[in-house]
1. Given 123 as the derived value for volume of the Cα convex hull per residue in Å³, which of the supplied structures P, Q, R does it correspond to?
2. Given a value of -38000 for helix-only ellipticity at 222 nm (-39500 (n - 2.57) for each DSSP H run of 4 or more, over all residues; to 500), point me to the structure among P, Q, R it was derived from.
3. Using the calculated result 1.4 for distance in nm of label points 7 Å out along Cα→Cβ at positions 17 and 41, pick out the matching structure from P, Q, R.
Structure P
Amino acid sequence: MRNNKDDDHASRRNSASEAKAALLEAHRSGKAAAETERLAREEAKIPAAEARAERQAEAARVKLEEEQRAEAEAAEAVAAARAEEDAREQAEKDMVSRVVKDQAELKAERDRRYAARKAKKR
């Protein structure tokens with residue numbers, strides 16, 4: 001009887017060992033299949049990644065062009081504002097010089113009339 005139990009125990013141990021080996025082999029073969037599937041998925045992702053990189057490069061180029069255009073417009077606006085300010089200052093200087101000239105003419109006319117009046121009295 002005792003041998004019968006030992007055989008039963010030994011057979012169970014062998015069965016368990018074989019089952020473990022079968023599971024390990026199934027895992028290894030599944031791992032290899034999963035690896036090939038992973039590689040296939042990665043290869044399928046390559047065109048999408050390249051397209052994404054191209055889109056990002058295009059977006060960066062467009063953004064750079066937009067920034068350059070905005071900077072050029074800002075520089076033009078500053079130049080236009082500066083030119084307008086210079087023109088305004090020049091117009092103001094011209095007006096001041098005309099006013100000074102007119103006042104000088106009026107003073108000269110007043111002085112002439114004063115001198116004529118004094119000459120009449122003498």
Structure Q
Amino acid sequence: MNWILVAFGGALGAVSRYGITILTAGYFKSNLISILLVNISGSLMLGLFIGISLNKQTFYSEYNLLIAVGFLASFTTFSTITVNTIQLASEGEFLKASTNIIATLILGLIAALIGLYLGKIISP
């Protein structure tokens with residue numbers, strides 16, 4: 001059953017990421033911003049999920065498998081960040097490459113912190 005939860009959550013996360021990337025790439029004319037938005041929102045959601053689960057005396061591991069390990073792990077994408085950054089640097093776009101990696105790390109950490117804080121507040 002655990003494998004099914006992870007697979008189902010992973011499929012939903014991957015499809016969600018793809019959909020958001022397609023929708024926002026057309027608007028921003030860049031997949032860099034699309035991937036940034038996906039990763040920041042994923043960091044916020046994971047922080048929120050963990051913040052809520054920390055305050056629960058009875059928390060089912062199935063939720064963790066479905067949401068954190070499945071959905072959110074496939075929704076966010078570290079490998080795309082690293083490859084995009086390397087490609088930008090190899091094309092001589094050092095400012096864009098630096099901005100991509102630094103913005104992702106800093107904004108991701110801030111989003112996760114906000115999510116953890118909000119999760120602890122809203123969870124009884």
Structure R
Amino acid sequence: MKRFLIFVLLLIIGAVIAAFAVANRHDVAFVVDPFIDRDIAYKVHLPFYFFLFGAAFLGAIGGWISSWLGQGHWRKAARETHREAAIWKQEAEKLKRGLEQALPKPGAAQQPQQRALRSIR
């Protein structure tokens with residue numbers, strides 16, 4: 001049901017975009033340098049919807065880049081935390097190996113410490 005609703009929503013959005021493009025299909029001149037004479041300036045003639053969709057696309061890309069740059073401190077904190085967690089894991093494994101070596105062998109009588117160690121595993 002969720003897939004169907006998403007499909008219908010995307011279909012409606014596509015229809016609105018198509019209607020918008022048809023309504024704004026007239027050519028518009030984009031002049032690169034508006035301060036010089038329009039006859040000698042470089043200009044591009046394209047449909048108006050092309051410029052609108054292009055501006056929306058560039059805005060979305062700009063927003064994505066600014067969000068990515070703004071969240072850099074969170075990615076750095078995650079890397080540092082991951083590195084620290086790996087160090088603590090290595091330390092815990094090292095202590096566990098040392099504790100296993102310090103405890104008596106399985107043939108000996110079990111002490112409360114050894115039972116506690118086995119419950120941790």
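1. Details: P: 123; Q: 94; R: 217.
Derived from the structure labelled P.
2. Computed on structure P.
3. Label of the originating structure: Q.
Values quoted throughout were computed directly from the atomic coordinates according to the rules given, and no laboratory measurement underlies them. Note that the structure is a prediction, hence the values are computed from the model and not measured. Cβ atoms are built from the backbone, for glycine too; each structure is taken alone.
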